[in-house]
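Q: Structures are listed in the sections that come next.
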Structure P
Amino acid sequence: MKIRVLGCSGAIAKGCRTTSFLIDHDVLIDAGTGVGDLTLEEMRCIDHVFLTHSHLDHVAALPLMVDAIAAKRTTPVQVHALPQTIAALKAHIFNNIIWPDFSQIPTPVAPFITFHALELGQTLAINDKFIEVLPAVHTVPAVGYAVTAGKGCWVFTGDTEVNPAFWSRVNAIDVAMLVIETAFSNKERNLAKRSLHLSPLTLASELDCIERSKNYPIYITHTKPAETELIMAEIQKFDQTSPISGNVQHDIHWLRAGQEFEL
């Protein structure tokens with residue numbers, strides 16, 4: 001299974017793309033601005049889009065991508081999301097005001113996209129991959145995902161804050177790689193708490209939930225471009241000295257657009 005990081009920034013700037021991951025050639029996890037770096041042929045091959053939630057930085061490229069490749073496809077793109085996320089897309093994007101309703105055109109029988117509601121804990125089989133829906137805690141209904149082709153799971157928290165249910169499940173599965181958000185620095189920790197994102201201080205307590213017997217690489221995503229260096233410095237500091245984490249060393253890296261991983 002190949003994971004390609006299309007975007008992993010918490011905002012846009014030169015060289016910064018918002019959240020999107022391409023799994024193999026056919027599955028997209030979130031549809032942030034990073035999708036725009038794909039070729040038309042790469043976009044045409046995407047059959048399934050799994051959304052974590054309805055916020056614009058995670059869905060902005062979806063209508064534009066479908067518009068770009070609709071004429072080149074013979075089947076609709078399947079969009080998988082929580083019912084509340086689907087309702088938000090229908091009400092605020094595919095509403096014939098902001099964008100045409102691609103779930104009804106060119107015809108209701110043969111549309112450009114179809115919506116498929118997800119439930120927490122559900123696992124879907126997509127070709128040779130299994131995608132499990134994980135809990136997230138955010139300002140709108142949200143999920144994370146665990147994806148595997150049989151050799152350990154690529155786990156993505158999505159946008160979230162303190163999340164005991166997530167760790168309860170993640171500690172029970174074979175994790176090969178964890179992608180976890182840390183959107184704000186510690187100086188913005190109050191804003192992070194209000195917007196239900198992590199800062200390095202809350203990340204430290206969250207990582208302390210990992211079972212001590214487990215050790216896997218951890219990649220930090222969704223940092224704000226103006227604070228990325230500070231966030232990573234604060235993470236490095238707590239990982240070396242924090243009593244919260246019991247001085248446990250984690251294998252922590254900053255995620256970058258363009259990186260590719262094979263599991």
Structure Q
Amino acid sequence: MKVVLLAGGFGTRISEESQLKPKPMIEIGGKPILWHIMKEYSHYGFNEFIICAGYKQHVIKEWFADYFLHNSDITFDFTKGENEMTIHNNCCEPWKVTVVDTGLNTMTGGRIKRIQKYIGNEPFMMTYGDGVCDVNIKELVKFHYSHGKIATLTAVMLEQQKGVLDIGGNNAVKSFREKQHMDGAPINAGYMVLNPEIFTYLEGDKTVFEREPLEKLAAKGELMSYMHKGFWQCMDTKREMDMLEELIAERMAPWITWEK
């Protein structure tokens with residue numbers, strides 16, 4: 001199953017870090033937060049990624065272009081007047097990464113629509129490139145297949161400005177709306193599983209995935225929630241970035257499951 005990562009936004013709320021690079025490429029623990037998210041999925045055996053890039057998309061492409069080189073022991077031999085390169089070993093993950101320029105001002109739904117040809121007619125996972133989580137992804141996928149609906153999202157109980165979910169007794173999402181001030185309700189944390197029918201709900205570049213598409217799915221009973229009671233944190237601000245950095249430094253980062 002492929003994993004789609006939304007990594008094309010401007011990151012304006014963390015502009016002190018995102019002026020030179022896309023927000024998903026901002027480093028915590030010496031690696032981009034995007035790398036942390038990919039390591040989470042890879043821990044559960046999901047190694048094929050499609051990155052929806054946009055703002056400064058060349059930074060993402062160049063980082064992956066150099067990734068093998070930067071994670072290998074290499075001898076450069078110039079003694080024969082040539083540039084001979086010998087790779088001794090490497091520590092790269094078994095990833096297949098497709099980076100797609102989905103446009104500078106494209107909305108989230110439009111970005112997903114643009115990568116349809118790379119997905120094909122099969123279910124896929126999708127999350128945002130700025131939030132880490134310790135959700136059990138295999139259990140999430142198992143839950144998605146168990147209910148047979150079009151979409152599953154991971155829901156967490158946090159007071160943040162994300163989409164608010166009205167969840168019924170059978171875990172069906174009864175309605176979806178943008179969070180209002182002082183709401184206390186489950187929020188959309190990303191980490192979704194989507195059937196290919198989702199593309200019929202996406203009209204074009206101006207489609208905001210979290211609005212009409214999810215609202216329509218909820219109204220039709222096709223949007224389910226996987227309740228996660230563990231750790232989830234987005235990185236919208238410098239303060240949140242510093243908090244994640246501190247958790248890594250203290251070796252208390254719950255999402256780093258691959259080292260446990």
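Q: Could you tell me which structure in P, Q was used to calculate distance in nm of label points 7 Å out along Cα→Cβ at positions 175 and 231 as 1.8?
A: Only one of P, Q returns 1.8 for distance in nm of label points 7 Å out along Cα→Cβ at positions 175 and 231, namely P.
Q: If you don't mind, another one. Please compute relative contact order in percent (Cα under 8 Å, 6 or more apart) for structures P, Q and give me the label with the greatest value.
A: Max of relative contact order in percent (Cα under 8 Å, 6 or more apart): Q.
Q: Of the structures labelled P, Q, one was used to calculate mean projected area of the Cα convex hull in nm², giving 13.3. Name it.
A: Matching structure: P.
Q: To continue, here is another question. Name the one structure among P, Q that mean count of other Cβ atoms within 10 Å over residues 119-126 of 16.6 was derived from.
A: Among P, Q, the structure yielding 16.6 for mean count of other Cβ atoms within 10 Å over residues 119-126 is Q.
Q: Check the numbers for distance in nm of label points 7 Å out along Cα→Cβ at positions 71 and 135 across P, Q and tell me which is largest.
A: Evaluating distance in nm of label points 7 Å out along Cα→Cβ at positions 71 and 135 on every structure, the highest lands on P.
Q: So Rg and Dmax of the Cα atoms in Å, for residues 127-206 alone, computed for just one structure, reads 13.3, 35; which one of P, Q is that?
A: Value 13.3, 35 for Rg and Dmax of the Cα atoms in Å, for residues 127-206 alone corresponds to Q out of P, Q.
Q: One of P, Q was used to calculate distance in nm of label points 7 Å out along Cα→Cβ at positions 87 and 103, giving 1.2; which?
A: It traces back to P.
Q: Using FRET efficiency 1/(1 + (r/R0)^6) of positions 31 and 143 (r between Cβ atoms, R0 = 35 Å, to 0.05) for the comparison, can you identify which of P, Q gives the largest number?
A: P
Q: Still on this structure, please answer the following. One of P, Q was used to compute percent of Cα pairs over 22 Å apart, for residues 23-110 alone, and the result was 39. Which label is that?
A: Checking each candidate, the match is Q.
Where a number appears in this text, it was derived from the coordinates with a stated rule and is not lab data. Source: prediction; values computed, not measured. Cβ atoms are built from the backbone, for glycine too; each structure is taken alone.
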